[in-house]
Structure 1
Amino acid sequence: MSTITANPVYKLELTSSPHVHSRWSTKQAMWMVVLALLPALISSVIFFGFYQLLVVSVSVASAVVTESLIKYIRKREITITDGSGIITGMLLGLILPPNFNLFFTALGSIVAIGIGKEIFGGLGYNIFNPALVGRAFLQAAFPVQMTTWIKPNMAVDSVSTATPLSAFKFDSIFADISNMFIGNIGGSLGETSAISILIGGIFLIVIGVVNWRIPVSMFLGVIIFGGLFWLLNADQYPSPVFHMLAGGFLFGAFFMATDWVTSPLTAKGMWIFGFGISLVVVMIRLFGGLPEGVMYAILFMNAFVPLINRYTRPRIFGEAK
């Protein structure tokens, strides 16, 4: 009679669904995102000065320390090397105004990790994008500081001091597209240079860290929704190209909306998610009281992700309606 012995080399691991496969591990993907954010960080230093490195560094350090302390208190493994806390800090730092107060920066980063991430259980459990939660807190707590902009180092006119969206919203001035593409405009640290964002975003799509459907659906959505009003009255409403290059649209499309945890799992759901973000962005920019709406649009659609996943999941083969 033969006996069956367990082979210690092979293990059967049972986990709950969904089972999403990627060529990158979570840790590898996180560090690829950090690498992709470097062009935006470099452009912020070029246009606004070396102080911006301090802003981002404080944001990153505060995020890492907060995450480590919470994990220590909860008696969980401290995983600084997975890069998730570093990414949250970098993302938050890059969506802050230039020369932002360092104490406020640290406070926003603490809220991003503590309230936006760890309160839900940590990495993989949060409902909303943590960096946007931190920015939403700062926007509500310090509205003046969050809407104070400085002139880029290479700007030659006073209009460049305001963001293109503020100039459009309050003064009906359309910013120069070439300056918006390069980054020689007022705005948040990592959101002004379209070319630096595109370099990092396309890199993430090519290597498979970011699913192309969400950025593409956002671009198509803004072409449809923004283009409709532009065709109706081009003198009153900006073009879809303006919508794409202005504010945080590009940065949000590549680095915020594509977050694995807070975006839909299904292909159909990603299209719905991206179109929904674009619709909310256009409505806020054209008819809301605020000049920008990317942050609120992504957070708003984050809340619908569980519902989107539920109603767009593929049918099981042979399942009856």
Structure 2
Amino acid sequence: MILMNENDHRIYQEELAPRLPARIFDAHVHVFDKDFFPPGFEFAKLSVYNKFNGEFPVSLWHELMKELLPQQEVWLNCFSTPNLKLDRNRVPDLKGINGFTMVVVSPADSAEDVRKRVEATGSIGVKPYLNFAADFYGKKSNDVEVFDMVTPEQLEYLNEKSLAVTFHIPRSARFADPLNQRQMIALCEKYPNIKFIFAHIGRAYFMKNIRESNLAEFVQYPNAYFDTAMLNNPDILKYTYDHFPAERILFGTDAPIALLRGKSVEINNQYAYLMGENYAIGTSIIDTSGVVKFTTFFYEQLRAIIEATPEKDLENVLFNNSHKLFTGIKAL
């Protein structure tokens, strides 16, 4: 076993297996090999990727899914990792594994470059990230705007081909930021053929943030989707279902980050990651003495999904919604 321990086995058998459908679709996975980076490249000492020897190949993902979800058939939508040293021409090769890929893009990439990468790899869309925009425009990370992350020329191409974009929105207030809200809606309006997947439910990891979002405004835009990556708060998920159609919610994990041991918690209108391992992800509180017995973020997310999702929607959120969306794009 690579990850599983006795406590994980108990959680799976008692809590997860009786409720999970036969198929799970993870719409948010980072997959990459070491040669996606220059020779000699190393991640920062406390990077999660060092848990897996500086890479996360699809073969390892597949092996871990057989371990964590032994009774399920697991699909994925994946993209590489947003590091400035990444060779953006490299896209994960799924090698017969059920799933789809997205191309990592920067504002530095011409629309023609994006087209070539998408067509060469059969990808169903793109994954921008705020640090690429910050680097290209010479901005501080917190000053990057949604409009900075994908160029108008790239968006025109994506709209023409009816492809998808998975957005990790910028700015410190995330989904509660009025500028983000306006620009997210503007994209959905101006590019109706693009499927906009706003990751982490707009990075709304605590209740005040999602209550101050404009989530309900997105209902009218059929091209707006949200994934649940790294969300393990059932109340946030329940709020989402109360204000947005379940058929446009996609289960996602953010693996391999989700394969660390820990749990995200809300503290005084903030959130933090309680960590059972000494890796740095966002605002982390690390249990260095090992007092708490953690399971993985992956299992904590499944627990929250099971608790929060109406029974009639559970299989759709965990598999059907993503499968329908991505196979539909692929078929065009």
Structure 3
Amino acid sequence: MTASRATTPAGEIVTRPMRRAVVTGAGGFIGGHLVRRLEREGVVVRAVDTKPTAEWQQRSDTAENCILDVGTDAGAMGAVDGVDTVFNLAADMGGIGFIEKNRARCMLSVLTSVHMLRAAERLGVERYFYSSSACVYAAVHQDRPDVVGLREEDAYPAMPEEGYGWEKLFSERLCRQFEADFGLATRVARYHNVYGPEGTFEGGREKAPAALCRKIAAAKLCGSPVLEVWGDGRQTRSFTYIDDCIEGTLRIVASDVAEPLNLGSDQLVSIDRLVDILEGIAGVRLERRYITDAAQGVRGRNSDNTRINDLLGWAPSIRLEVGLERTYRWVYDQLAARSGG
């Protein structure tokens, strides 16, 4: 038996036993990293996704790998049967280019929350984690580059992003009601722009750091002097490295905090600054061509980490420069291997 760990503001370590867990969306970027971390901690893991295992971004040979649709009652019951902890990361989503064009598809992910929560309650799960998103916040708080960090209470009055944001906010409320009505212990993290190695970097679902890593690596490999940048380069974001995301997830699950918590970096940068950092890592300087009619989302978004610091005594700390170095090297190696470079 192993335990998840959380730190109280007083510095005390709180442990909660976790013997057997299911991770939905395990074939995706965050899910794959979470499976590996749980296994390193000695947890027996059932890894679940709808995709064939050959298409998973990471696959552990020691996990129980299952192809199930947890957006159905039968799939959810099969996923949850025999586990004490649920990590529900399953969602049909991607970067801004995907979610703006697939709002109905994104909203249908609510079926995974409905069926997974019902299965968890019926089968007596001890703890249920749901991965929400900063997309639950209203655009009024994100309408300029020099934004103030988003506080958890800024999700209300509710006006989240169309499609994806509404699905996430509704699923948060569903978690709250299952805890209130049925006593199912639920925990929610609002992820802010998670990136890192083993993530999607092409195909239309990639997010800004991975997309720019790919474009810059490709430019270096083929000798192109031009880089296309979506937007005007002045929009701002904070980006959370995958290791911080996984650590924060486990701490939130182990905590007694039932309300949603931001899980994101508070290192705000413009997209132009993001490109500057990547150019420095790659050792290139490129001509930037701004595609101002491309999807670019809100003008600014940053995480306020006051609450996670106060309640858990921890917040994401991996600097963007460090995480981008690791991510760029991984993306470059993928492209170089294809080209024989």
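Structural remarks
- Structures 1, 2, 3, by distance in nm of label points 7 Å out along Cα→Cβ at positions 112 and 176: label with the highest value: 2
- Test item: mean count of other Cβ atoms within 10 Å over residues 88-95 calculated as 17.5, pick one of 1, 2, 3: 2
- Of the structures 1, 2, 3, the one that -8500 was derived from, the read-out being helix-only ellipticity at 222 nm (-39500 (n - 2.57) for each DSSP H run of 4 or more, over all residues; to 500): 2
- When P(r) over Cα pairs in 10 Å bins from 0, in percent, for residues 208-287 alone is computed across structures 1, 2, 3, the figure 20, 52, 23, 6, 0 traces back to 1.
- Label whose coordinates, when P(r) over Cα pairs in 20 Å bins from 0, in percent is calculated, return 31, 59, 9, 0 (choices 1, 2, 3): 3
Readers should treat all values here as calculations from the given coordinates under stated rules, not as data from a laboratory. Worth saying up front: this structure is predicted, and the values here are computed from it rather than measured. Cβ atoms are built from the backbone, for glycine too; each structure is taken alone.
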